[in-house]
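Presented below are the structures under discussion, each in the form of structure tokens.
Throughout, read-outs are computed from the coordinates displayed, never taken from laboratory work. Everything numeric in this text was worked out from a predicted model, so none of it was measured. Cβ atoms are built from the backbone, for glycine too; each structure is taken alone.
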Structure I
Amino acid sequence: MKIVVSMTSYPKRIVNVGKSIYALLNKQTLPPDEIYVWLSTEEFPNKENDLPKDLILFSEVSNKIKIKWVEKNTYVHKRHEIFKIIKDAYVFFMDDDVYYNEDLIKTVVEKAKQYPNSIICYNNYNPHEYRGKHILYRNNTLGSGPFINKIRWCGQSMIPSEIYPVEILSDEYKKIRDKTSPISDECWFQPFVVEYNLPIYYCKFGWGVDISPTLGKQSGLVSWSHKLDSNGLEKRDNWLNAVLNAFPNILKKYERLFNYGK
């Protein structure tokens, strides 16, 4: 199976993408076969003319790098578009601003072969625990797995293309997605991981090293998504709840398995 990286970016961090790509291709002990960078013409109206010179140069000299354009800015959801065009691949979601452990891809592929048809996450994430509708963030003490409906999905992950539920990329589902969870793919995709009982294995590599610490995760959308809305819940809580209410059968499964909402 091919090793494919799917990432996205926005104007504030696009300057880091060339460095991220260079590290993935030249520092990983098992480099990817292809890297797809998903960008929106809402944010880059002049397309390639708005991009850093190093990124353009890399894409011109390497057939491994593909810049893909979408019209609407759907934030991190853009990187999921890869599953419309890729088959028989290990699809890695990589951030645009991180230097990863040099053995990450090699280790994840080894685990994927050991545990086929499993999602392999490379950041240790949290169990399915909720207080009412509030998502709790407790340390995972269960081990590495693979687990089904025990640990929540983390966006820092590899998803084998054959297990991804591509129907959620249809226009019908996207309308629901953009209404319920317009920014967070974790709040959107996690319920389908539960619905389809997709196994998750954890390789504990952590976040990686920020290329530009001042533009790190805690200074951007990740931090903002944890801010409280007027109802006293975090934005992430409200996004997840909206998704679950849009799919009553998944909501019932959350209530049954995780005592969600109680």
Structure II
Amino acid sequence: MARALVPLLAVPLLLAATPVRAANPLAPLARFQALLIKGMNAVLKGGDPAKVFAPLVATAKGAGALELKASGATSATIAAMELELVFHVAGAPGYYLRTAVTTTARGPAFIGFAGRPIEGGKLFVKARPFADYKGAAAPLGAAGAALARAALSKACLELPVATSADFAMLSGTMAERARRDLDRTKASLPGECAKLAALKPSKVELRVDDVAFAALGSDGKMKGMIKTDLELEGAKLTLSLGRYRAAP
């Protein structure tokens, strides 16, 4: 975008008067999500998960990959990807933030953003330090760290939330349910941000979990969904394909 020429002395006033939108902390996920989408589209065409998702360690449980291929779908995209942050307070896990991220034309955006206090410091999920996410998992660690910084600052209120237009693949009751979920996420964001702003965490850790792929027909509408488990096991990032479920 071309910039208008202004006198040098006017620049500070111009900057002060023009709000600067925070950068999308999920931006590091874009390339990683592209890798996953490319891999799932290769599976749709009969590719071996162990090869098409490299450098991830990918496996397939049951007949999910075969069911996906037989579904009549012509392409696949990410419907939801779970990123979870664990905030340690006073030396123990104190707050658990669970988010769901989708892929949009504008970049990754939230479809879910909800947290809760951890009673007694006991949490039955395994989160890892951001630095543990290396190699193929590095974009996840970078996105997690950027999200933690944003969530604990005023930038939390500017986090990107998807819109119903991003789910044009859905129709009927599924589209209506998605719209309600997105409206709920957007409406609850200020309250969630206020809770996070009150935290004084000593450290924050990340857990990655499920990735749900939407299988699309030639008309762009969703024919079904295949769920995968994404997990950091030791130093390896693993992806396990589950069952395919046809859309209702």
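Tell me which of I, II gives 26 when you compute relative contact order in percent (Cα under 8 Å, 6 or more apart). Label of the originating structure: II.
Across the set I, II, mean count of other Cβ atoms within 10 Å over residues 116-123 reaches its highest value in structure I. To which of I, II does the computed value 1.00 (FRET efficiency 1/(1 + (r/R0)^6) of positions 52 and 140 (r between Cβ atoms, R0 = 41 Å, to 0.05)) belong? Traced to structure II.
Have a look at I, II and say which one yields 0.20 for FRET efficiency 1/(1 + (r/R0)^6) of positions 164 and 236 (r between Cβ atoms, R0 = 30 Å, to 0.05), as calculated. The structure behind it is II.
Taking Kirkwood radius over Cα pairs in Å as the criterion, the highest value among I, II goes to II.
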